[in-house]
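Read the figures in this text as sums done on the coordinates, not as results from a lab. No experiment lies behind these values; they were computed from the predicted model shown.
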Structure P
Amino acid sequence: MEMNDLGLYTSDDDTMTAMSLSSGQLRLTAPDPGAYWYTLLANANQCRDMSSYAAIQFSIQAPVGTKLILQLQFRNDRCKGWEGSSELQLAGFTGAQQTIRVPFTDFDTAVPASRLFAVSVFGLSGSPAPISISLDDLVFAC
């Protein structure tokens, strides 16, 4: 397992064909939509309070026609157990490096930003498979 800038785990749990990190850029190759990647924002039984932010932002390079699901996972009110997740399907990638900013209000369910636990990417699809993407500069933004 790799570590993120918070000193917490980031992994694909061996679901990707390849996962590599070079100069801060994460490259993922998904053999099918069931593959996933996640990065933790807090340790077990803890939350990360991101309520002073309104969006998540990152750089991505993905082939034209690629679709993926971005997921924010959150804990219960006491931050002692997993409660659920908010998801959003992203598409419209150009094949070039581009910056994506996703307001919390764009997700399918309300994002309890004071109780975030992890960020996940899954459901990568497109043609031809496998799909390879690069992610960089994942931050929370105002």
Structure Q
Amino acid sequence: DGIHNFIDGLIIAASFVVAFPIGVATALAVALHEIPQEIGDYGVLVYGGFKRIKALFLNFLSAISVIFGGIVGFLLSEKIGQSIVFLLPFAAGNFIYIAASDLIPEIKQKECFSKSITYFLVFLLGIVLMLLIKII
């Protein structure tokens, strides 16, 4: 998870290099994805037998790697310039992959049809937002 968070930091830094609004949108998207994941990771550690304080500490160590990724991304952007923007399509593809591989099968298993439609519409909204960010 620490490597995943480090890559998130690289992607956020690359987004800010491109444009401030894109950086804000990317940071928000990553936060909305990471906060529930980190809560889940904490639960897995506690369920796995770690004491709560140790699980919280280990989760914190993993989470702060996003800061190191951001610093490395910023430093790389100074060295390689705009080439770092090639991380952005990788980030967008990563979010679409997560939604398509993890969330859509989950939607199909829901018994309530209206909830399935709602979840699918939110998925489509995410894709539309990525397209709008690209256009802007």
Structure R
Amino acid sequence: MLGMEKKVRALYGDDVGSKVNNPVVEAKETANSARAGLAIALLAVILALGVYVALDAKLAVVAQSVADVPAKVAAVEAKVATFENLPATIRKQMAADRVAAFAASAESLAAGLDTPEQKAAVAKISEMAKQLQADVAK
């Protein structure tokens, strides 16, 4: 066994046995552990700061989007108001088309009449229908 001990001392030096339960070695290990703990804590703080900055940027984007919502709602309400007026416009257009059809039928009726008084009456009706069409189309 004495030969093995000489080999170990030759390979690893004489201080192998002196490191076990040595207060100087324990103090160095404690200092190294403290440094490692401090480094890990510092990395954790840096990571937390990075997460905070990233979330703050995302929150700023969301806040800007929320600030834009009233303008978008106003634009949609304006479009809805134009759609609400659309039925009245369509009704006016339909009435104008009916009056135009009535005027056209009055003019075609005038071609088949014999007396000038009847033709004058139909022409007057046709003219009144055209005026009514212009008024309805406004």
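Source structure of the calculated read-out (Cα extents along the principal axes in Å, 151, 32, 13) within P, Q, R: R. Match the computed value -32500 of helix-only ellipticity at 222 nm (-39500 (n - 2.57) for each DSSP H run of 4 or more, over all residues; to 500) to one of the structures P, Q, R, and report its label. Derived from the structure labelled R.
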